[in-house]
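Asker: See the structures that follow.
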Structure 1
Amino acid sequence: MKKFYLSCLLLAPLFINAQTEIDGIMMSKNNFCFGAVYQHSSWDEYWEGTFKRENLNLGTVSTKSITLNGNYGVSDNLNIIFSLPYVETKASAGTMEGQKGLQDLSLTIKYMPFEKTIGKATYSLYVLGGLSAPVSDYSADYLPLSLGLRSKTASLRLMGDYQRGRFFTTLSGAYVKRANITIDRDSYYTDEIHYTNEVDMPDAISVNYRIGYRSNRLIAEAVLDNWVTQSGGFDITKNNMPFPSNTMNALKVGVNTKYTLRKIPALSIIGGCNFVTQGRNVGQSNTFYGGLFYILNLKKTVQENEK
């Protein structure tokens, strides 16, 4: 049985968004996988540039989100994926109020141009193109309690997957292009004064590596994820608030699991956690999540309705 019949996707949350596309699994033709994931992330220390510190005016900053996800198999080697999170932020100390609302809608096309089995090993290559845009009028200039950065993004990711028996390893890298944003003030200071409300947003590179066990019923993997801001960002100045165009780097380690129920093979339970081990201008966050996914065979459903 080829690996794209392994049903739904694992989730590897990066910042707020759930990155459901970066695994070596494809949804088979005419199948639609949908579900929801609850995620909780918190930190009480953060990096101000390369200096790690706490801030008693913030206490513990926490983020809760519920993300709706879907993946439709146009064909066995072409999938269309979407995600839409509802986010709530909160600080345990100080006077800054938390925010809540819809964040950014993400759409991804995932294409597998190559898959070949040589001996007992299967090699696969994937190309992914993604777009995201905010769906609500939240403020980006309210970090660290903003719902997001309000930047429209486009990304291109290349991914390779190797599987031998039930052992697998997956490596991918993406370039993320971010559009400029506007904020509700006429000037701001980075490393120099800017007399405009438009903010130049630096691009980013994301590298993701995962290794683990993959069968028809159970997937368990360890994940290493590195997000690196490209030129154009700057560090948080001493005792100041973060700014949308800050350099934001994060090295994360985590584990993901997915279990498909034996008696209800269309239903899967997912769960996992990840931890920021090294960063720059980000919180040292601990993140935990869990969710449910269900697969519909749309072709079979249409045929049954026609009878």
Structure 2
Amino acid sequence: MKHLNRRRFLTISAAACSLPMQAAAAPARWRGIALGAQATLQLAGLTQTQADPIFTAVENELSRLENIFSLYRETSEIRRLNGAGHLSAPSHELLEVLSISNMLNSATDGAFDPTVQTLWQTAVGADSAGAATGWTHLQYNSQRVEFTHPDAAKMGLTLNGIAQGYITDKIADLLRQKGLINVLVDFGEVMASGQRSTGQDWRVGIETPDGQRVKQMTLTDRALATSAPIMATFDGARSNPHIFPPSARHQLRQGLVSVSAPTAAIADGLSTACCLLSVHQIQVALEQIPGTRLEALQPLI
């Protein structure tokens, strides 16, 4: 499971389905912080006054979702779960992501496993008490989420391999509810709805961590996510992996995996897990989840 790179630059573009006289005007713009990174949002077809309430709604929704999924907010649901080993009255959103995670865990033969948080903490020296993993040791229902491992204190949950995609989906949904039918949300995971203002499908690129373009493609009413477990550092060396095998039977195999899917959450989770799978295992996993497609693959070097 990957540890979130919070230094990405996040962008959202959308256009209203009405107000044709204003469509040619400069789009309304917002700049701020989203998911811990610099972010921009531009809305075409709306005046700044019309757009400001939408900008506020997006900010509020991002903050609300971070209060569920962020490992950096002490009072978030996931931080409280990791601290106590259990969480009462989990939000609908947390349960939904856990349900998607369960599906992905099954489809990828256990490669997608959000219980690897303590592996990351041990790797960076933040936890010297050891780590315990295993998706089967996480139980959840509408009343409670809890770790059931015999040594539950050594367990931790990270949803960084799927939550960013899920948040991408939620922001795209919010904008559509506001009447913006042509939407591109790029939080590292991309969700494209409708088309560009030119009437063409959205164009997106797949790039390596060092900026090398791997593929150019169009996207509409579909999501795209790319995972690369090892990045180049400023001195040209390679970073330590930020995707962790959940067990001894899993290992890093792919240097870059890009997957498209009906939702960004599914694309995000699959691209993460597929870095730990062989080409054949990737094919098997994608066959189990309708509407998914492998868009780019580079073996680990």
Structure 3
Amino acid sequence: MVSRRAFLFGGAGVGAVAVAGGVGAVLVEEDVLPGKVAFDRAIGRCGSVPSPPPTPGVVQTQTFSSRRRGTDVTAVVVLPAGVTSLRGLPVAVALHGNGGSGASAAAGLRLDRYLTEAVRTGKVPPFALVAVDGGPSTYWHRRASGEDPLGMIVDELLPRLRRQGASTDRFGVIGWSMGGYGALLLAETVGAPRMAAAVASSPALFPSYDNARRTNHQAFDDAADFARNDVFAGLDRLRGVPTRVDCGTSDPFAPMVRRLRARLHPEGAMSGGCHDGAFWQPHLPDQLAFLGGHLHAR
């Protein structure tokens, strides 16, 4: 790990000079100057990925042809240990981040182990997590190409799960980064009472189309696309939807998440951490308990 002194005084160019000046350190700390994330990572504020719970769950992979996405889609069904069927289970859809897939989210975050632990410790009755492919950079909304990942979830995935015995009259959603944004957008699109609960972990939110284009030019087709899918413009549609939003204070999206939390007043919190698994995995126990509690509430 780079020591705080080494970072402040060694080899960081103009940024090091500004930070070493004292006032610069305060400005970086308050997100006024760029470099806070790199600064916090260098001094160890991002933490490390924890060891997951020991007991694996049941992971079932299925692939189907999606008209809404115009391609084959893989869905990873994650069940707690000892449960081998979707029959009778409520469902929470899990939305991956930019460049990822359903499989990468399920495996990378060890969702089966965290879900098994939540059920084993009695935090929640059993439910299913279904991590599905939304496309590596669709940003979980209908695109000019016609690709429609949210339509795929509502019109194709959920009916498919229902035919397999799952209870989908009400469902939940959880997502990370791009998927956190998608979770909010899906919750606004579906609304209460069908949306039982929504969890957005470090949602990737942008203050403007120009900012989104500079950060990730694939996130939106144009300014009109950004405006149509602005979650801030649709927050009223979350009325009645239990919502949880968590984000690290060293996350590059922290300023926008603070703005969201100030308007929405969701469960969850801003707490120490960055935009990575070291932040996301430790929050899974509470997030899964939140989802499962609302999925089983009637």
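Asker: If distance in nm of label points 7 Å out along Cα→Cβ at positions 44 and 60 is computed to be 4.6, which of 1, 2, 3 is the source? Kindly include the intermediate steps, with their values, before the conclusion.
Answerer: Numbers: 1: 0.7; 2: 2.8; 3: 4.6.
For distance in nm of label points 7 Å out along Cα→Cβ at positions 44 and 60, the value 4.6 is produced by structure 3.
Asker: Then there's this: When mean count of other Cβ atoms within 10 Å over residues 196-203 is calculated, the result is 16.2; to which of the structures 1, 2, 3 does this value belong?
Answerer: On the way: 1: 16.2; 2: 13.2; 3: 28.5.
Considering all the candidates, the number was obtained from 1.
Here, each number is a calculation from the coordinates, and none is a lab measurement. Just so you know, these numbers come straight off a predicted model, no measurement behind them. Cβ atoms are built from the backbone, for glycine too; each structure is taken alone.
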